[in-house]
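Listed next: structures, encoded as structure tokens.
Just so you know, all these numbers are worked out from the coordinates, no wet-lab data involved. Only a predicted model underlies this, so the values are computations on that prediction, with no experimental measurement involved. Cβ atoms are built from the backbone, for glycine too; each structure is taken alone.
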Structure 1
């Protein structure tokens, strides 16, 4: 593949990468309220506007609820709208998340994953975005700053596609990626402009020649049920759109994106499923164990909504044991990705044994030895056929007697 686009390699944090992507998108409206560890995105967007580098209506709102409300109003008026948040901010937006998706508004939001209180914690886990998993937003996850940058650019095309028209949330790990510096390859502005194109809204409140009603009462004898079914169908169609946009992005950059990434999975007997930055640590351990002759692999989930049930079942059906690593927990069920993947594999003939590993809550460091522990458990299951612990906790401190 010959890539002819002009690109620049630089050192960026994840927050810088996302802010740069949003600058290049050049939206009509950005409404952002700062919250750790997302604050740097809000500051950088404001600085871009002050320095004349971004021609956007920047709305310095008083809360996250107001930020999403402003984006809803802007998108309903036909504007391309973006925002960013984290943790309690995402929870504060929760009411309006459902409104944005129910009104089929293609808002793009960056969420810097952070634990939810209490106790108060400003570090990474995925309880914020997982708590919003049924809000009707497409959810993309990013292993590193490069993927965060690339996901934001693709999110615009996915959200605004005529077969989708749904908001997209791009997630990355707080501090680990948001504040960690790494090499990022940026596209030249002109190629981003060409790639995202000009937003063509389906409807606009400002179009007085073609008037519409947005957000009316849809009660007992209305069409609420049908509207929700249409929204679900759009989410289902997003699978194909995500793949098509990923292929087009690959032709532009050489970086290919699908619903998930398979790593040394083809001949593996056991594997872990993981998302975001922990995938990098797990890949190192996969390579290490492969050198020892052990049949291990990895699947990195990039798209959690829409959940790629059939595609993941097909990719994992020949394994003997699977460990799902979740950086959040559903009490009584293990991790949320575990619960959904286990369900997806239910109709597979000789289905693999699937176990849940909870890790990294509240920013607890995920280390190679934790990945080794998970693989060791999976190799034991493969050998014995027995599952002793359906749900395990990696890196938790043991209580003293």
Structure 2
């Protein structure tokens, strides 16, 4: 055990000697987290109104028309854009330019026609070839039907019971009843899971993504230590002593693991404090994923160091996996937005499993058990890389 720790201590001194390398391992993921965060709206100025903009121009001053306006203003689907300085031609231009989904004109006499049970029509200008028009049309029909049914109901009530149900009172009560329909669909979220917005989700994706990507990029330094050891014949001399291959591999492996895991802890702390990514919602689960991810990446670094024959090869063997595994594993773009086929292929990369583990906690609000499968997959990759490195060192020694 002492021999293993001696090798680990020697490697850590070499790895931490270059201050610029340490800053690269910490600053680059932070910088790229901010860049990708801005790209995906992680630093937006708040929630945006996703309702369809619809111009509104009223030429009628009847109180029923005002009620229709209030119904449309409270819509969850359309947003009324009212500007008394805009003419009909101005509104037509806004629709043609795509700035408005449609515009509605309430003609003079519209409210009076409804009260007299005569035909009343709104004037709507839009591009009927767009999908937005279908949505706007459905919402306009719903609003008009509510006001029309309230008028008809109030008329019937007034005819039947007279002063006991004045027209305006019956109208208001009927219209208000639409606010509490007998059947409605309600979307609920567990109180255990805090509500999140798209900005938080963007940062909760880019934070672990860049952390994983640049931890792989940092392997080039660790791999170069092993390459330099081989080129200076230090490795060959060690193998002639009582130190066996297992001690050498474990010593190098623990050094790389210590560096990667420390990098993870620093960047996880930064993500929690500076970016607001909720890693502390389940700290033990996040630590388990970070530990297994560090073990996996360290195994890959050990394999690269054993396989590479020169510093140039160490750099290439580190950067290529960084781009391939990160891109394939969803560090840049969430695998959730890709198809089922690409998502399955993406999970051939250990980065995808690490992303699943971190996001199960910070975005999906799941518990400790949700990280067990990703952690097991990462541990399997770590064992595979370590065994492959041991086999490669053994065959190289025989040659």
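Just checking, which of 1, 2 has the largest value of FRET efficiency 1/(1 + (r/R0)^6) of positions 102 and 350 (r between Cβ atoms, R0 = 41 Å, to 0.05)?
The structure with the largest value is 1.
Quick check on the output: -12500 is helix-only ellipticity at 222 nm (-39500 (n - 2.57) for each DSSP H run of 4 or more, over all residues; to 500), derived from one of 1, 2. Which one produced it?
Value -12500 for helix-only ellipticity at 222 nm (-39500 (n - 2.57) for each DSSP H run of 4 or more, over all residues; to 500) corresponds to 1 out of 1, 2.
Supply the structure label, taken from 1, 2, corresponding to distance in nm of label points 7 Å out along Cα→Cβ at positions 150 and 390 with the calculated value 3.7.
Here the read-out was taken from 1.
Here semi-axes √(5λ) of the Cα gyration tensor in Å was calculated and came to 35, 23, 21; which of the structures 1, 2 was it taken from?
Answer for the origin of the read-out: 1.
State the single structure among 1, 2 that was used to calculate distance in nm of label points 7 Å out along Cα→Cβ at positions 6 and 126, giving 3.9.
That value comes from structure 1.
Quick check on the output: 2.8 is distance in nm of label points 7 Å out along Cα→Cβ at positions 86 and 246, derived from one of 1, 2. Which one produced it?
1
Matching task: 2.8 is the computed value of distance in nm of label points 7 Å out along Cα→Cβ at positions 142 and 158. Pick the structure from 1, 2.
2
Say we calculate distance in nm of label points 7 Å out along Cα→Cβ at positions 14 and 134 for every structure; which of 1, 2 gives the highest result?
2
For structures 1, 2, calculate mean count of other Cβ atoms within 10 Å over residues 118-125 and state which one comes out highest.
When mean count of other Cβ atoms within 10 Å over residues 118-125 is computed for each of 1, 2, structure 1 gives the biggest number.
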